[in-house]
1. Distance in nm of label points 7 Å out along Cα→Cβ at positions 16 and 200 was computed and gave 2.4; which structure, P, Q, R, did it come from?
2. If you work out relative contact order in percent (Cα under 8 Å, 6 or more apart) for P, Q, R, which one comes out largest?
3. When helix-only ellipticity at 222 nm (-39500 (n - 2.57) for each DSSP H run of 4 or more, over all residues; to 500) is computed for each of P, Q, R, which one produces -11000?
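Values in this text are rule-based calculations from the coordinates and carry no lab data. What you are looking at is a predicted structure, and each value in this text was computed from that prediction instead of being measured. Cβ atoms are built from the backbone, for glycine too; each structure is taken alone.
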Structure P
Amino acid sequence: MARAEPPRTAIIIGGGPCGLLTALALTQRSHMTCTVFELCSSHTTFGGAIGIPPSGLQLFGSLGVLEGLLARGNASSKLVWHSLCCADALGPFDMAARSKETTGYGCLRIKRTDMLEVLLEAVAAAGIVVHFGQRLPAIYETHAGVVVSFDEGVIAEATADILLGCDGIHAAVRVLYVNPDRRPMYTGSAGLMGLASAALLTSESADTLRDGIHATMTCEGTFMTVPCRTGSDEFYWAFQRKVPSPNQTEWLNGWDIRSCEEIEELKDVLYGILTCEETHGGKWAAILCDLIDATREMRFYPVYQLPSAPGNRWYRGRILLLGDAAHAMPPHAGQGICMVLEDATLLANLLSVALTPSDTMPEGDGAEEIIGDLFRRYEQGRRSRVEDVARWAIVVIASR
């Protein structure tokens, strides 16, 4: 009996970091043919900054994109803690000192848009096609493969051996096919984030904020600032606090706050928080107020997670979920991009073995059995690690 062919083509739903990294890993390590479909008409123009720890930089290096990221991001690993109740600061601490000594890798902060540009250049160089503006209403399987149809975009239908759902916490792939009953859960915490150009700050404020990562304890939560570009010409800031459960239809993906009136209103709220302590924060509070005043675009977003349970499967048939689509967690563990990289790397390695003829794969195995066994081993290899990190993120969010 002829030996069934392992998967050689993949449809990837989601053109964010997860989808692009997965496409790169599968193309480079498994020599698969991947096509990426993204709902948005172009890659996002806002999304704050992404922190990449040492293990993430190592994995980016293995995919050949580390040099491009380092050229755009900020590699400062110095952390300083502040309190608005006193003038003294705690630190600085080098968060990556041990890793630099043992592995040679530090950490990096980079704008999400800059990361996407680096990844899009890499996938284009690898011959991977990305289709934007593709809305996915239907998925179905046949004996020969998986078929997706689109009701928006230039492509009406696509077929491949497997489909990978890399479309985030509110994943259409999960809702339409893999696990429709599994819904994101609001954590009770919401955040406000913004980007500010150093050119709009006073020279004293800009020079101080360039000096590293600053965490400020306030009466309602922690206010973080980080330089996020080479040369420290732009700063990302984020503030999270407890917020009552939002209206699901309004808060699904957060929203951009673009009008001057709304920006000024939110700035006033933050000004009040930063100056509410008994000593009014002094010089440091004034620097943070200067940062907020220089911010021209903000986003207010709720923090969701996907609760883990034995019945919450990550795959069904020829369709597998990766990244936040499978195991979204609060960002407080600082491991979000690492989870994506680890997902993509393990899947690519398993596919590489499956695509190499060996005596361990019995003749006559159907393609469905081969894919099912591969996806099962993938989930077994990832679930424990993912759940450990998710538990740590919950511990961190509860302590703030």
Structure Q
Amino acid sequence: MIMAIRVRSRAGREWLLTEEVGSGSEGVVYAVHRAPGLVAKVVPRPRDPAAYRRRLDRLLRQAREPRTSRLLPAGQPPRLAWPLEIVTTARGTAVGCLMPDLRVTHQPLECLLSPAARGEHLPAATWATGLRAAASLAELLADLHAEEYVVGDLKPENLWVNAAGAVALADVDSLQFVDGGETFPCRMRSAGYTAPECVDSETLPDRASDSFVLAVLAHQLLMDGLHPFHGHPADGSPYVSFDDNLLRGRCRLVDRASVVLPRFAPPLDLLPAGLSRLFRRAFDAAGRRDPSVRPSPAEWARALRRELAPGRLVACGRDPGHWHSVDRPWCPWCDQRARLAREVPAPRRRTKAEPAGNAEPAAHAGPEANEPRAAAARGTHRRGAVASHESRRGGCRDA
């Protein structure tokens, strides 16, 4: 049985919230009865209730200002789940807001990052879709930065994508911004999606830290979900987390010998040369140490759009679902499929007469095979997780 929650706006209008569709570290997201285009985020116990109300007040007011209205073009798929109305529960103990339901037009970004979910929920998606999504995300971030917003907690769980590769951002109430001389900070941190200067630090995010995480997400979108700091340390030390690899400079794209990757990792030369250079600027020692040298979202957007220009994408002649850059003379996906077939032969079927002890042993997967499992246990490998607005329930929405 679903327990309904009644909320009220300051003007006295009431809405009935029905099933929970997501939850996160701060709030719970509910469907709104008889309002299919809306959801409501309710924060039961804000850390600072007065500050949270002021934050929502400012965001609602800014929606009518030129700097924000440019981010919310009418008549187009939403780019931001911007708060529409402040609501409180009957006792006034919980506060929240109504916002657009991105499930109507989009799928969670994780459906594009996970091969299994992509096949089920975005079956027409190809490498070109990931390229368009990376460009769309870079453009969205560039536009937010131009209007002096910092995302701060940029991660797959807060991002949505449609079949055309257009990206939208949820959890807008956690944006960092300044209004009337007051700073509304973003203090959230997500493992694997935090710039090095903000890991284990109280340092507030800024445009450069957003730019670093943009590079991480672009890498995942172009490399079949592979995190750029994925891999077991090649020196034999134990794997701890993506963030540990980041702080120690373990990244295949920067130093091939620094990590051992699983067999399913796409080849490095899948990336166009121009994009590889941008990734190295973001992830090498200088980019990790000096935020000012990282490519900006605007630079990423220009580079990614160049790769989408006519003549830059090539369709595989053998598999219509395979697309790749013209920089690659043959299909990397067919190459990878053939390589995996050679390296992992099908198990030999044992006959009834053959004793179990003679069964062919499983192929040794090597230490890298356990890394996704170990990372998931630490909350840093999220490719299979799916959430709604904060933390989506029930997997990717059916297309």
Structure R
Amino acid sequence: MTTLVFLTHSYPYLPGDTFIRTELGYLCQAFERVDVIPVGNAAANIPAKTRPDLPMPPNANLRLDLFESIRRLTRQVNRPAGLAAVFRDARFRALICRELPLAARFGMRTVLRMLTSAQQGYSIWQVLAQMCAEYSQPLILYSYWMHHAALGAAMLDLPHTLRVSRAHGFDLYLERRNPPYLPFHAQMISRLDWVCPISQDGVNTLANLYPQLRQRLQLFRLGVEDGRMGSRPSPDPVLRVVSCSKLRPVKRVDLIADALALCNFPVHWTHFGRDHRSTAVERKTAALPAHVQVELKGYVDNPTLLQYYRENPVDLFLNVSSSEGLPVTLMEAASYGIPIAATSVGGVNEIVSPRSGWRLPANPSPQQIADVLREAAKLSPTQRREMAHAAHQLWQQRVNAAVQYPAFCQFLKTQLSQKLAS
């Protein structure tokens, strides 16, 4: 029996990682046992609730015992004496010494960030090592994010264990960071068996950064279920636009409000997602003209968002982020046959084509966004149907969950078999 240990950031707890739910279902179909550890929450010392916020398949086991072990160890190593314990381990001491010159180029704050990542990785590594000793059967350690969880897995070197991490956006693109540095980036890739970026752009980025590690990279996109083109266009002249994201600076949601201020035709904008920066967007939307209507829905769970697509007309999905991996929100819109306008960053162009929507510049002006909204408002019913079919076709070709996740599971099984045979 093969056990897959799934290292998430917070799943099955809110907020965050909610889109893991679909993939977890496929993992549980492919493997007899799946152990889930929300290591991000543990490393952040967030207490675990006995009852998860999000559903788990029957053969998925929430390992609260390992969660609490990571949490306890992280508290210990985060103390001044704890760093000494990390340095006493020869493997982590060598890891840090190799990383130190790179981190030091960006100053002491970056060095401290690197040491914090090492401390978190050390805690996860210790718990995973103890867990692996308990298992006699082959194991797959699968980290959803390439951060301290992947570092902890990468530091294990066991013949019966396959170590794999996905790479998305914040854990992949150096330019997202100021300074442009991600702790142990190259060392994690060199130690893991495989790193699986979720976009071809991600593969290309890592291959250009670390050409000597190209053979450890393998593209596996995420996927969503078929929305069966279940959305419909507006029955009146109003352009109905939807966006969905947290209100972080990288998402630039306020830029949408700036663009709407330039529109001289009726628009209804609905935004899903919220955080403490919501008030800035609310101030801008309050000043919009009367023919521009705005609904800031705040946080909703994924089933509620998809229900909205089925029950309400949507003419355009809009994303103006300054950086992305390959957003699940765009995949969902495409599966429902919704034309998309999105900035050409990260892997966005892998799910948006000129036939299915609009590729905005990476740094669009409000006027450029408003011009696209005007074009969308002028689409004929025939043009709208053609775009809807093109969007759904891209979903089918590239991010169909029923294709992507079984292929990923088979890849994991094949690679584990090859490692065991070598």
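1. Only one of P, Q, R returns 2.4 for distance in nm of label points 7 Å out along Cα→Cβ at positions 16 and 200, namely P.
2. P
3. P
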